[in-house]
Structure 1
Amino acid sequence: MNETEGARAAVQLIDIVFPGDTNHHGTLFGGVALAHMDKVAFLAASRHGRAPFVTASSEKIDFAAPAQEGDMVEVTGRVVRVGTSSLDVEVELVAEAPVSGERRLCTRGRFTLVARKGPDTRLPLPPIAAAGPAEPGRILRLAEMVFPGQANHYGTLYGGDALRMMGKAAFIAATRHAREVLVMASSDRVDFVAPIQEGDMVELVAEVKMTGRSSVRVAVELWSEELLSATRTHAATALFTLVAVDERGASKPIRALEVGGAEREP
């Protein structure tokens with residue numbers, strides 16, 4: 001995986017709807033969906049303006065379809081308007097069934113964020129730049145943020161939380177590739193090379209490297225990004241193997257699929 005510098009046109013967060021995030025109907029709480037959307041809006045604004053932003057308002061948000069327990073929710077934010085000290089971010093939340101790949105737009109909203117004035121704020125905010133070339137479809141990029149509850153007494157991200165993030169990225173990349181029920185079989189190697197500070201943005205870059213008869217191997221890189229300075233640091237690398245299983249939990253062959261550039265084992 002080759003890392004490219006600079007801001008990208010969109011910031012994307014993908015999460016999985018677990019039981020703790022659902023209501024009594026088995027669908028995603030509206031408040032959890034709004035929290036995901038606001039986080040993505042904040043990250044998109046911060047990456048664009050490199051300033052300390054706060055959310056000022058959001059337009060009316062209508063929920064068109066629910067996200068079911070077990071779905072993946074893909075939340076994408078794009079800066080669509082820039083003023084002197086404020087900007088608008090359009091955010092979409094799409095639910096995706098892991099095995100079938102069925103996707104449905106759950107909601108869309110527009111958030112207005114304002115840069116707080118101070119020594120770290122440079123105004124006016126920069127204009128919207130043209131989007132760069134699209135990356136290969138087999139490369140998955142996910143954004144996260146390091147909050148105080150995820151930091152140790154040194155103010156850096158816990159190794160366990162870093163592994164959770166990387167494992168989730170590997171699972172999502174492998175599931176989209178194979179469209180099977182997958183479980184983690186092994187973490188072949190993990191190298192931590194730099195700490196991630198509280199308040200940093202985390203970007204996970206996952207790529208399917210190999211597909212076997214019943215397994216998928218995924219490499220994941222973890223990058224930290226200081227939101228004000230845009231300084232990016234390669235923090236960790238991991239290699240995960242996931243295995244397709246049947247309803248009894250036994251391994252099963254992966255159905256015929258278009259490997260899309262990944263090497264298939266014999």
Structure 2
Amino acid sequence: MEALEVTRSIALPDPRVAVCGDWHGNVGWVRTLAKALPHLAPDIRTILQLGDWWMDPGADALLIDAGIERVYVTVGNHENFGEITPLLDAHPGCAVRVSDITWILPRPGRLTIGGRSVLSLGGATSVDKAWRREGVSWWPDEDISDDQVRAAIAGGPADLMLTHEGPDRTPVSAVRAVLSSNPMGFPDDALADSLHSRRRVTKVWDLVHPPLLAHGHMHAPGGGQTDDGRRVASLGCDGQQGSIGFLDMFTLTMQTPSLREIRDAAGQ
């Protein structure tokens with residue numbers, strides 16, 4: 001992977017964007033979305049992808065045919081940080097274009113869309129890292145660092161926060177249900193690391209205070225609102241209900257088509 005282009009400033013006029021949860025390199029799912037988008041949201045030109053991306057650059061052609069001009073990735077935990085970290089380190093504070101339309105956002109990153117300020121804070125802790133191989137299927141760089149937390153807070157308030165890891169004390173009932181169980185038998189130390197990671201997101205979330213936070217990672221689609229009015233949208237993963245939403249940048253409201261609507265629009 002190499003940097004084709006870098007930019008420190010991103011300002012887009014888009015009144016609406018698509019927000020997508022984990023893709024996991026699933027080209028078949030991207031093909032489905034590409035077929036559905038011209039029917040469900042023909043005005044959409046930008047996708048905000050919330051991590052666990054690791055997509056073959058060849059998939060760009062599918063999205064370009066659907067009218068997509070830009071994909072901005074907020075990195076997840078299951079990325080190839082052996083390639084991504086050197087690119088971001090070589091261009092501090094810059095988004096890096098890695099294919100025709102795909103950009104990796106810095107950690108943290110700031111952009112403006114439709115006049116709204118947006119904060120991207122990528123990364124998350126893998127609760128399954130004990131079963132992965134460091135440097136091959138797991139990298140320590142996946143974690144959100146203290147420096148990244150400080151930099152995200154220093155940037156000031158934002159209207160929209162994009163993360164892979166969700167916040168602790170989430171108002172999303174579907175996520176709370178996942179967090180209250182451990183069906184895969186993840187080790188206690190990994191669960192503790194995950195809690196620490198969510199608390200880092202929460203620290204930024206509380207101080208930046210965005211009206212809307214959107215995240216992936218949990219594969220638990222749903223939404224919720226805190227007592228102080230902040231909303232959280234948890235996006236589903238590839239092939240799952242609630243894996244894509246169409247976000248109005250003026251109202252910060254999200255329209256989420258059903259899985260059946262997506263497949264019907266894709267002719268499946």
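Rule-based calculations on the coordinates, nothing more; no lab input. Computed from a prediction, not measured in an experiment: that's the story for all the values here. Cβ atoms are built from the backbone, for glycine too; each structure is taken alone.
Some notes on this structure:
- Test item: distance in nm of label points 7 Å out along Cα→Cβ at positions 83 and 163 calculated as 2.8, pick one of 1, 2: 2
- Value 23, calculated as relative contact order in percent (Cα under 8 Å, 6 or more apart), assigned to which of 1, 2: 2
- In this comparison of 1, 2, the computed figure 23.2 for mean count of other Cβ atoms within 10 Å over residues 115-122 is attributed to 2.
- Structure from which 2.9 was derived, distance in nm of label points 7 Å out along Cα→Cβ at positions 19 and 131, options 1, 2: 2
- FRET efficiency 1/(1 + (r/R0)^6) of positions 51 and 67 (r between Cβ atoms, R0 = 35 Å, to 0.05) - structure with the largest value, from 1, 2: 2
- Here helix-only ellipticity at 222 nm (-39500 (n - 2.57) for each DSSP H run of 4 or more, over all residues; to 500) was derived from just one of the structures 1, 2, and that gives -5000; the source is 1.
- Structure responsible for 3.3, with distance in nm of label points 7 Å out along Cα→Cβ at positions 35 and 75 calculated and labels 1, 2 on offer: 2
- Comparison across structures 1, 2 (criterion: distance in nm of label points 7 Å out along Cα→Cβ at positions 91 and 195) gives the highest value for 2.
- Among 1, 2, which structure scores highest (criterion: mean projected area of the Cα convex hull in nm²): 1
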